[in-house]
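A.B. asks: In structure tokens below, several structures.
Just so it is clear, none of the values below were taken in a lab; they were calculated from the coordinates. Only a predicted model underlies this, so the values are computations on that prediction, with no experimental measurement involved. Cβ atoms are built from the backbone, for glycine too; each structure is taken alone.
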Structure I
Amino acid sequence: MQQHVDSFYAASAQGERDYAKLQGDITTDVCVIGGGFTGISSALHLAERGYKVVLLEAAKVGWGASGRNGGQLYNTQRKPQAELEAQFGRDTARHLWDLAQEAAQLVVERVHRHQIPCDLKPGILVTAAKRAHVDDLRAGASKLREDYGYDKVRFVDAEETAHLVGTDRYHAGELNMGCYHLHPLNLALGLAAAAEEAGARIFEHTPTLRYTQDEPALVTTPSGSVRARFVVLACNGYLGKLAPEIAGKGLPINNFVLATEPLGEALAQRLNPQNLAFADTKFVVNYWRLSADRRLIFGGGENYSSRFPKDIKAFVRRFMLRVYPQLNDVRIDYGWGGTLCVTLKRLPHFGRLRPNVYFAQGYSGQGVGLANLAGKLVAEAIAGQAERFDVMAGLPTPAFPGGTWLRYPALVLGMTYYALRDRL
């Protein structure tokens, strides 16, 4: 049976429990397929509305990207507000802003309500990797303050950025104190426990083989089946061949993370005096933060195949040392990878395959907040209040060129080009 990958998050997990494997045939109101943030949040919100919910997870709750990511919780969409306004108009852009704000606050509220021990801390600083990016960060912060009345963001000059990040590698920054960072696996485990307490039934080690789009739908697993009025596809980067209708709209890519040995208070203070999380403006983003025990958790590099690097620690370490060469002698205790799902436009992909089959995917690196929001919006839609779900479902999501067959060769060419620009 698949257990959690060997990561710092798995080693420091709190509240983990073993859920049973589905045995036999059962009937329910809603069958949720996938035990990451989208699925757990859907199950939690639906159970709180009084629905009978069954959640099927192929491995362990939080096994995928939800339990392996960089732990950064944004209160924005993946695209800047100015770009959203240009593409969709001011009203829709404002609605998307409000939903992103709600996504972050939803997670914060759940952490406090359920007393989830996930080391929640405020503040993310986006750092300008090139001088050409400085004006974009300045304009973005100014727009949010002036046009959206948002006072938790500010532009940070090069000198202050160097102090906050502990390196002079970056040219400026945009500091958003309405964003957060946290232990993502512990968040997933805590939300799953809350969903079970609300009445949802969770089954692990229960992969879905197929499902029908009948009403009711029949979901088949190796050891049983679930008959349900509604189905929620919450698989994201692990969708596989389960729903070919939407497979070409999202692209699974692999990203990699390391965790150092504990750095000690003095060194940690020099690198990150305000205990913020960071992400740079490169196309292939570097992102990092400190753990509660003062390890550096650093994400860098990605690939587009079915295989991970043989030595993930060494693979990510070279990215870390470009930012912090002073950590050359620091021991790397953990290195792991995970699969996320990106869309061509880097906006989430929501929708229905049939009136009773819902899906949400393609968070493009901002799934901690948006996937949790997706579960709430799915629950609203199933309950007959679909307006907010339909705002997200109305976002254009073109298929990758070549569909599922040619999207990887095309992506590798494109990513190679942008990675070269990063290096230059």
Structure II
Amino acid sequence: MVASRFSGKRGPAYSSRKMSVVERPDDSADRLTALLSPRTVKVARVVRETADAVTLVLEDVTGAPFHFIPGQFFTLLVPVGGEILRRAYSACSDARETERVSITIKRVANGVVSNHVNDHVREGDLLQLLGPSGSFVAEPRCDSERHLVLLAGGSGSTPMMAIARTVLAEDPGARVTLVYGNRGEADIIFKGALGELAHTFGPRFVVRHVLSAPPPKWTGGVGMLEERVVGAELAACNVDDQASFFLCGPEPMMRASRAALVARGIPEARILEERFSMPHLRARSPGAISAAGPQILTIRANGAGVREVYVAAEQTMLEAGLTAGVKMDYSCTMGGCAACKVRLCDGEVEMEEPNCLSAAERKQGYVLACVARVRSPATIALATDPAFAPAEEAS
């Protein structure tokens, strides 16, 4: 399954045999390490985009290619202060260029990894990478005539660059409009590259920069990307309401952009959003259940297969399942992509917060196996099992 993730393909659905005893493999630690092993990449080039943002151009040390869908992200494992920290960063390079992949990291206030990468990572350094992950994607369709409208703020431009670069090159009938908000002109990530795209693809690519603190004689948009400004920018760009809309940026900008789109009558189905969890802010949820020691986790799949696994204290559901040999979907392993989403049928679990689950998914009983810990005997359903669907939706 790990190999299939690297090739950009989804792993096969798992089938299980019924177990009458709980497995406690003697080689669980080694087995888990192997299952969650990332690929080793070398920093081939470091590109300083702005004073606070850097792009790392990465190569696999084995020469293996990178396959991803434009808009997806990778999980970077960075050693800082004696521990390995994981952070999700969108690919910003053209998805057709499989020999290398580029990710861009903007410095975040009190961000341990973002500051470390901006200050210390150099060409030739070796890092670890998982992925790709995520469903915030625009797959190239060579026969399509479509309009993609990208609304981005700050580092939210990173997945948009991969989408624009790939779709414009692959889909001769596609149009792309980017409305991109920043504080000042010096804060615009990919300013030169965006200009090159506009020059190369002419009327098929429109970029509109919006600055909250513009310099004198600025001719672009002015203000924060609040609802009124977003609406005005969409009108200025002659955006077709039949377009598909992609949103990525700070939470206030995302809310304002969605409100502006809803006010125009844009259906939910044509609005796609990317939200990253923030591990450096993550903590146990309020009122978390106290640790209850080892537990038994029952895993359902394929309507018939049931597997009982032993979950050590503080072990996640995903770690326990993989250690026992259960084939569970996963990718980023940090609560940011929902590839490991399962449905809690019974029992009590505790998840690390924040993570990428929506309020609707939580209400329907879904949890993320990679950040969920069992606090009582519990049962979960994988995506292959009928119990994965909420009761009112199950057939």
Structure III
Amino acid sequence: MILKTLHILCFLSFTIFIQAQTDTINTHMRVNWDKLSITGSYQNGYVYPTNVFVKGINVNSTIIEDYQAFSLKLSTQTTGDRLWEQLCKAPTLGVCLYAADFFNAKEIGYPFALYGFLNAPFFRLNRFSLNYELGFGATFNWRSFNPLTNQYNVAIGAGETFMSDAGLNLNYELTNHIDFIVGASFSHFSNGALKLPNFGFNTLGPKVSLKYNFYERPKFTKQVIPKFNPRNEWLVSTFVGIKNIIFDSAQINIIEKYEGVFFPVFGISTTFNRQIGYRSKLGIGMTLTYNSSINAQIAVDNNELSYVDGPISDKIQLSIYPSYELVTDKISFILQPAFYIYRKKTKNQSPVFHQRIGLQYHVTDDLFVGIALRDFSLHADFIEWTFGYRINGKAYRKHDNINN
């Protein structure tokens, strides 16, 4: 029940961000339903050998190195009417239904995903455009790890995961309504360590697409971008999370053992930012974390595991980080390489250096919500759900008119 609740929260978080992306262009969507497009894509590529399951420790003793994927996208074309559209060179935004086949249905299943995406050009030249694309969403229908029936699949510990996708593509306008697109993308599938094991899948492959536009080619608005004046701001936020730990030495039923124990994590962060341009902020911050999984002690009662509280001082961690924030209207991408400057030394603890990578959505000029992954050495530690307040946020938006 706990695990299902956690997954529902995760997927609601991504739903919020997909809705948020739509909300950032709510006026555009209301008046530009005739700017819709539909795109069909096929992809066939490579699976990175990042865990023993993929490397061949599976039922067939075969390396899992190939996959194919099909996707269907519904998108809308912005035309540069607002400043943020100008800054992103009039991107397209939409939702994608994605289905993958790893040629091992017995152990992996046939996963499918729903995610929101942004596709924006580096440049346009006559009928050509070179674009980058970013997507975030949720994946379902995995055949996940089970200690009795699917004991080799240490890549996926639950039937649902997150999906992130990043790629490049070249778009050519075949006709006034049809585009031919070639490119490649990298995809990452993981549940953020909400349920172990969770080594994940990482894929890279070329992609070919056909796009049909239900509209005539639009004329893009060109306007002068006002000079930006750098400004400062403070962010104060709180976060909560959950960390799953499996205790292999526990003498209990094997199903209960691999369900593991869920430990709460929470904390507070503060960041000082200087916005150096319409789309970029640089800063420095500090996070105080209470992680109850550190030095965890467990008890067994009626064939069930439960954790035993230890000294609070064992669970406290203090970290500092430089911060970069990429702003796209109401949504920001956050990258924070961090270092622990205080924590109690324990056995098998994670490295001092770690990362926080996530998304923020500005509910108002001052309030924001977010979701971030804290990881180390390319392994997920836990997910943070964030609620925060931006001091001087209103001054930014009113001064720079980034929504206009």
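A.B. asks: Quick one: helix-only ellipticity at 222 nm (-39500 (n - 2.57) for each DSSP H run of 4 or more, over all residues; to 500) came out at -6000 when computed from one of I, II, III, so which one is it?
C.D. replies: The read-out comes from structure II.
A.B. asks: One of I, II, III was used to compute Rg and Dmax of the Cα atoms in Å, and the answer was 22.0, 75. Which one was it?
C.D. replies: The correct label is II.
A.B. asks: Could I ask something else about it? Ranked by distance in nm of label points 7 Å out along Cα→Cβ at positions 118 and 366, which of I, II, III sits at the highest value?
C.D. replies: II
A.B. asks: Same structure, new question: Please state which of the structures I, II, III yields 4.9 when distance in nm of label points 7 Å out along Cα→Cβ at positions 94 and 374 is computed from it.
C.D. replies: II
A.B. asks: A value of 12 was computed for relative contact order in percent (Cα under 8 Å, 6 or more apart); which of I, II, III is the source structure?
C.D. replies: III
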